[in-house]
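In the part that follows, the structures are each spelled out as structure tokens.
Every read-out reported here was derived from the displayed coordinates using simple, explicitly stated rules and does not represent laboratory data. Here the structure is a predicted model, which means the values were calculated and not measured. Cβ atoms are built from the backbone, for glycine too; each structure is taken alone.
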Structure I
Amino acid sequence: MKIILDTNFLMVPNQFGVDIFEFLKDYEIFTLSSCIDELKKLAKNKGKNGMAAKVALKLIKDKKVRIVSTREKGDRAILNYAILDRCSVGTNDKELIAKLRKQSIKILRLRQKKYIEEI
């Protein structure tokens with residue numbers, strides 16, 4: 001099964017110490033070019049978010065996460081791609097989760113800052 005990981009989900013390993021890749025080992029993992037752009041922008045910042053974005057970019061490279069090029073940005077890109085490809089989405093974004101639920105897209109998110117839950 002395929003799963004798109006959004007920006008905030010990719011930052012979970014550094015922010016909360018949860019190995020998302022171990023949980024997703026049976027999935028074909030990929031992200032969108034717009035998420036990579038957002039991570040690169042965040043990585044320029046100092047502080048926790050900047051560090052989490054840097055770690056996310058390194059993990060994407062180390063884990064060989066496939067990057068799909070899109071013209072759209074943000075939640076719209078993720079939503080449209082998930083609908084088109086009928087794949088799951090890893091996100092903690094409440095607004096995106098609500099939109100994905102309306103389309104009956106399978107969602108994975110972090111619960112209680114320590115485990116991944118399918119909804």
Structure II
Amino acid sequence: MAISVEEKRRLIEPEHPQVSLRRQCALLGLARGSVYYQPVSEHVENLQVMRLLDEQYTATPFYGIRRMTAWLRSRGYAVNHKRVSRLLRQMGLEAIYPKPRLSQPAADHVIYPYLL
């Protein structure tokens with residue numbers, strides 16, 4: 001059973017008198033940088049853009065990244081397609097469209113045996 005990074009962080013005692021922080025991290029198999037890392041929350045402007053993207057996605061789930069970018073720009077937001085793509089991916093949203101059915105064989109296609 002693997003221990004998550006958060007659980008490993010809780011096991012570390014920074015002020016331990018005998019075992020240094022470096023040694024504790026080595027014993028737990030944890031990078032020292034993850035002990036000091038403080039997660040940064042999303043910017044207020046990105047949260048506002050994400051709220052707008054969610055509302056527009058609910059109304060038009062077939063809009064892709066380019067159309068969402070154009071829609072936001074028409075509303076006065078200075079965004080590019082990379083930012084919109086990142087925010088939509090972070091929210092777990094994807095345009096609804098017919099996907100290619102590449103693994104579906106044709107109905108009347110003859111399958112020849114492999115003779116070698």
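Comparing Cα Rg over 2.2 N^0.38 Å, for residues 49-88 alone across structures I, II, the highest figure comes from I. Please state which of the structures I, II yields 1.1 when distance in nm of label points 7 Å out along Cα→Cβ at positions 9 and 81 is computed from it. Source structure for this number: I.
A value of 2.3 for distance in nm of label points 7 Å out along Cα→Cβ at positions 17 and 97, calculated from one of I, II, originates in structure I.
So if we calculate distance in nm of label points 7 Å out along Cα→Cβ at positions 33 and 57 for every structure here (I, II), which label has the highest result? Mind showing how you got there, number by number?
Numbers: I: 1.7; II: 2.9.
Comparing I, II by distance in nm of label points 7 Å out along Cα→Cβ at positions 33 and 57, the maximum is at II.
Who wins on FRET efficiency 1/(1 + (r/R0)^6) of positions 41 and 105 (r between Cβ atoms, R0 = 30 Å, to 0.05) among I, II, i.e. which is largest? Working shown, then result.
On the way: I: 0.70; II: 0.05.
Largest calculated value belongs to I.
Can you spot which of I, II the value 2, 8, 14, 11, 7, 6, 7, 10, 11, 9, 6, 5, 2, 1, 1, 0 was calculated from, given it is P(r) over Cα pairs in 5 Å bins from 0, in percent? The read-out comes from structure II.
When relative contact order in percent (Cα under 8 Å, 6 or more apart) is computed for each of I, II, which one produces 18? Write out the running numbers ahead of the final one.
Numbers: I: 31; II: 18.
Going label by label, the one that fits is II.
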